[in-house]
Structure 1
């Protein structure tokens with residue numbers, strides 16, 4: 001793992017979907033077994049350049065997501081490395097049994113890409129807003145579950161999972177996200193990335209909430225509060241060592257995720273803490289409600305996912321920690 005942090009967390013100049021497509025094309029050039037499957041969303045996902053370069057390795061099944069997973073499983077049986085994409089709601093809820101039975105239980109090598117996670121579905125609204133996909137996927141045995149913070153991570157991770165046999169679920173924002181890492185950084189699946197050091201509390205975040213966690217740490221720094229920030233981009237297998245270390249050294253944890261607080265990152269971290277180092281903990285995430293239509297900025301405020309909300313939770317958890325020490 002070789003990570004270089006971005007100096008500024010501004011919006012990236014390239015959409016994440018374009019970086020995904022480019023990375024997949026590079027994988028396909030190096031390995032003739034890499035194939036792409038889609039359910040009538042190549043225009044939305046920006047993967048037509050892959051189809052143009054590798055038409056014989058592109059399968060568009062139409063709006064038949066369950067069938068797509070079945071085809072991916074069959075391709076895996078024949079030795080191919082299928083990357084199958086659709087919106088996150090369809091890549092998990094709609095095809096759960098096919099992923100479980102045809103892929104995971106059958107020990108196949110399928111990479112499931114679920115786009116528009118959580119509030120990033122924005123104007124597509126509540127029906128297309130997956131707040132439960134991480135929980136569904138992390139509940140499947142031997143499934144690796146990943147949510148990149150930015151395009152640098154997706155570029156590196158796609159190339160890694162193409163070479164790793166097994167089931168992977170990758171949560172992917174289609175459009176622009178804020179930059180967290182410099183191009184060329186590399187990441188180790190299953191290992192958290194320490195973005196900031198801190199002593200008073202730790203924020204453990206994933207996906208778009210990583211940049212918000214950095215904002216929160218900067219807000220708190222002006223108040224004299226020192227906060228550690230971890231990017232837990234691998235939700236499963238989760239980095240227990242980093243969680244336990246943070247709990248022992250800072251004594252308070254806040255998790256931040258663009259997902260239901262039930263059965264996502266917060267739940268995974270709580271499981272580790274309860275079994276190893278119980279400390280005061282708070283969770284930022286969607287409070288077990290359905291999504292709605294709105295701009296990304298509106299939805300981040302509506303569901304209290306912004307840096308300001310994270311900072312408030314950190315102050316709350318530090319107060320709880322201090323009460324225990326009195």
Structure 2
């Protein structure tokens with residue numbers, strides 16, 4: 001696929017300190033890209049550079065082939081930006097807010113009513129079109145802000161912590177709306193601290209720490225890179241814990257066994273195993289041959305939260 005966002009050796013320094021330090025990666029057209037990292041890692045600085053609000057110290061960023069500091073107007077035609085705060089337009093009605101930004105993007109007057117209706121329908125705010133912006137809930141304001149970002153039909157949407165402050169229902173509704181926009185062909189670049197949402201909707205993930213890119217790829221690819229051996233969960237009958245542990249300790253490749261009591265008196269054994277897939281099958285076979293009553297046997301993979309902690313732990317800025 002063709003890269004629509006190209007970031008090459010991007011650097012931004014403040015008083016000699018690098019907020020962004022040699023960042024390089026591409027994002028394909030149509031991707032939903034999750035950009036995550038701890039506070040102060042450089043996410044917002046990167047987003048401000050992408051959206052032409054901040055000049056970099058060095059490197060290159062292109063959106064749809066347009067340089068973010070040599071062709072600002074070209075980039076802004078490509079982008080729709082949803083910041084982590086709404087802005088001060090409380091004295092406007094909902095439709096007036098969208099009409100104002102339609103004028104900013106030089107949308108012809110005759111086209112604006114139909115465009116505004118379509119956008120309000122998309123974000124499910126048509127029933128609030130005559131209400132003032134300050135009467136909307138936080139979730140509705142975020143949906144209105146997204147509608148504003150879509151006024152000029154951009155190819156790329158950049159969102160900085162869009163779910164911040166939203167209640168669970170509003171967060172789910174906003175996430176579903178982004179997935180719908182993705183199906184319409186929009187490329188979405190989203191920064192978020194809500195890792196469960198990122199894992200569920202993003203096709204690519206980039207993790208940044210201390211201004212440097214730690215990893216980039218699909219969640220499946222990152223898990224494959226990080227996975228060391230197998231994480232097994234084995235449930236056995238309550239009175240067979242000792243026999244199960246003895247059998248497992250005798251198997252080469254078993255590195256760690258952590259028993260956890262289950263609610264019904266049985267035991268869940270968390271087992272770290274370095275063997276290959278045939279060895280996993282053989283491990284189960286040896287438990288059965290040792291007359292250990294196995295009630296459940298599964299392999300677990302790290303969540304995005306687990307991977308995030310592993311990849312960012314101990315990195316010093």
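Given a computed value of 4.3 for distance in nm of label points 7 Å out along Cα→Cβ at positions 74 and 298, which structure among 1, 2 does it belong to? Going through each structure in turn, the value belongs to 1.
To which of 1, 2 does the computed value 5, 22, 25, 19, 14, 10, 5, 1 (P(r) over Cα pairs in 10 Å bins from 0, in percent) belong? Going label by label, the one that fits is 2. Comparison across structures 1, 2 (criterion: mean count of other Cβ atoms within 10 Å over residues 170-177) gives the highest value for 1. Largest in distance in nm of label points 7 Å out along Cα→Cβ at positions 154 and 210 among the labelled structures 1, 2 is structure 2.
FYI, it's all coordinate maths here, none of it is from the lab. Bear in mind the structure is a predicted one, so any value in this text is a computation, not a measurement. Cβ atoms are built from the backbone, for glycine too; each structure is taken alone.
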